[in-house]
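Below you'll find the structures, each written out as C-alpha cells.
All of the numbers you see were taken from the coordinates with simple rules; none came from a lab. Bear in mind the structure is a predicted one, so any value in this text is a computation, not a measurement. Cβ atoms are built from the backbone, for glycine too; each structure is taken alone.
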Structure P
C-alpha cells in the first residue's frame, strides 16, 4: 500500500456520524473543519482542551467523557484517532478496518487508512495538499505549498480565468487607508478578477499597477461631469459597464460607507437592477492614528472615540455635526476631511468648553511612505497646519490619547 499514492477525494459529511477519539490539540485543530462540514461529531475523551470543551458546551459536538471502547466506531463514516494512548489507538484503528471506516491516525500515519491534507480556502475553492513522497512526508513543506497556493488566490497573483459567463454585477470595494497591503483579502481577489476598475483618488493606487493589461482602469476624478454631477456620472459609469457583462470593481479609499458615498452607488445600482457586493475596508479613522502610534482608546485615558466629517465648517448652516456637544465629550475626537477647516473647528470646540491645551495630532497620508505627523494643541493647530503645509488627505486626532505612546506610564482606571 505504501508504494501507491493516496487517492484524493472530498468527503461530504453533512449529517453523517464522525468519531473523534481524544480531545487534545490535534482535535482542537481538526474539529472546526468537521463542524463546518456539517458532520455529526461524536467526541470520545475523558478530558478536553478549553476550546474543545467550549465547542461541546455550544452544542457543536457531542462529548462522551470517557476513554475509547470497542464499538465506538460503529455506524461512523469517518474517524480521527488522536488519543495519547498508543494501545487504544491501535485497537480503534483495527475496529475501523473491520467496520470499513476511514480512519486518520495522528500518531502513526503509516497505519492510517486516510490522511488529512493541508487545507485552505479562497475564492470559493478548497485547496487540499497531500505529499506523494512516502520517504519525505514533511507536514511543514506540505503546509508551505498549501499556503503558497492560497496566498496566490488571496492576493490575485494566482488567477484562473473564468470560462463560463459571469452574472452581471459590481463589487464595491473598500481599499483601506492607502497602504496596498491593507486592503482586505476578498477585496484584493475581486480586484484581480475585474474587467473594469473605477477608482477613487484616495484608493490604494499601487494596486492598480499590478492589474493585467486588459483591465480598463477609470479614474473617477476624470469622468466628464459638471461640478454637481460627479456622483451621478460615476453611478452611470458603473451601470453602463456592468450592463455590458463586465466584472466591475468600484475601488474606494477606506471603507465604502464611511464618508465614501457608497450607499448612493448601491442605491443607484439597485434601481438599475444590478446586484452589488459590498466589501468593507479598513477605515482611516482608526488605522491612520494606529499607524502613527496613537490608540483611539486607551485604558484610563479614553473610553470612547467619535468620528466626524470636517468638510463643512461648524458655522455653516449645512453642517449636521453637533460641535457644542462634541466639545463636552471626554473621549477621542477623530476628524476626517477637516484640514482646511481645522482653525474654525478648534475655535468652536474651545468656545464650547474644550481646553485650548488639548493635544492634537494631524497625520497626513497615513500608512503610506509619505506619512508624516504634526503635533499641536487646539490653540496652535491652525498655525501648525499652515506652517507645515499639511495637505489632504489627513486625519486629525484630538484628545489625550495623542500623548500616549509605547514609553508612556500605564494609567489607572
Structure Q
C-alpha cells in the first residue's frame, strides 16, 4: 500500500521537532549538530530570533495579497537586491526550480523579441543541477534526472564540465541564446568553476551576444564569503537564479536580471501566485540585511578557514576514509574513499548531519553564523564517524 506521503524520498529515520542555531532536537529529545542547514537553506541557523521577529511582525499584518496589487515588502526587497548586485530588476519565486523556469523563458523571450526566434539553444554542463521541473531536468540532461520523463524540453546543449575547448566550439553556433552554469556545482559534488573559466564565458557571451545565466541557488547569499559566488571571478551575469539561503528557511526565490536581459518580459509573460508574498519578502529582507554586511562576509571567510584547517587535519588522520576537501567559504565537500553514504550514516551515529552529493562527496553546508565552538565539535564528531569506518579502527 502506498504511504500517505508520496515515496519519492529516501529519508533518514530521524524526526526533528525543534531547532536552535546549528542544533536540531528529535522527537526523542536527542540533539544533532547540523552541517547541512536544510541543504544551504537555513543560512542563519534554526529559529533565528531576528528572522522569527521579522516573520511574526509581518504575520500580524498581512500574509498574502497576490501580485494583483502593490506589495511594499516585495518592493523593499527588490530595491535592496538591485542596490547590492549587478541587477536592474527582480522577479520573486518560491524556489530555485521556479527561478530556473523563468531564467530559461527570459533568455528565449529576449531573442524572440530581438527578431531571432530560432535562437533558443542554451549551453549547460555535466554534473549540473537546476531543479526538477521539465526545464530543470532537460537542462541537466543526466540519465538519472530525465529517465522516464520524456519527451524532454528541447534546445539544451550538454557539454562536459571543464571542457573549455568544447565550450569554445559550441559558442560558434549562431543559435546559442544563453549559457547556464553554477559557479560552484552543489549536487554535482562541490565542484567550483575556475575564475578563468567564468571570465572566458563572460567574454564569449559578450562577443556573441549570448546571455550568461548563473545558477547561484546553492552557492549564493554569502555562502562563499562573497554575497554571490561570481564576485570572486570579477564578472557579472545577465540573469541569475537565487533561492535557498535568501529566505533563511522560508520558501523564497528570485531571478535577478539586467534591464537588457529582461526586456522581453512584459506584462502577462510570467506570473506566480505566491511569489513575492509579504511573509517571504519580510524574512528575505532581514536575511539580506544581515548577510550582506562586510563584517558578516568577513566572518564567513574566517570561519571557512577555521573549518577547512580542521578538515585537513581530519583527512590526514583518516587517509583511508577521505581523499581531499574542496569548495569555497562554507560550501565545502569531503571527497571520500569509502562510500559517501556510509560517511553520512556514520555521522548520524555521532549525531552530526551532513549531505551526500555526486562524485562520492559529502557536503558541509553549515549555517553561516555557526560558532567556532560548534565547528570544533562538528569536526570532532566527524572524526569519530571516520574512525568507525577506518580500516585501522
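Of note:
- Value -8000, calculated as helix-only ellipticity at 222 nm (-39500 (n - 2.57) for each DSSP H run of 4 or more, over all residues; to 500), assigned to which of P, Q: P
- For relative contact order in percent (Cα under 8 Å, 6 or more apart) computed as 23, the structure of P, Q it came from: Q
- Source structure (of P, Q) for mean count of other Cβ atoms within 10 Å over residues 169-176, computed value 26.0: P
- Ranking P, Q by FRET efficiency 1/(1 + (r/R0)^6) of positions 33 and 297 (r between Cβ atoms, R0 = 41 Å, to 0.05), the structure that comes out highest: Q
- Given 1.7 for distance in nm of label points 7 Å out along Cα→Cβ at positions 65 and 81, calculated: source structure among P, Q: Q
- Among P, Q, structure where volume of the Cα convex hull per residue in Å³ as derived comes to 157: Q
- Rg and Dmax of the Cα atoms in Å, for residues 25-104 alone derived as 16.5, 49 - corresponding label from P, Q: Q
- Computed over structures P, Q, distance in nm of label points 7 Å out along Cα→Cβ at positions 217 and 361 reaches its largest value in P.
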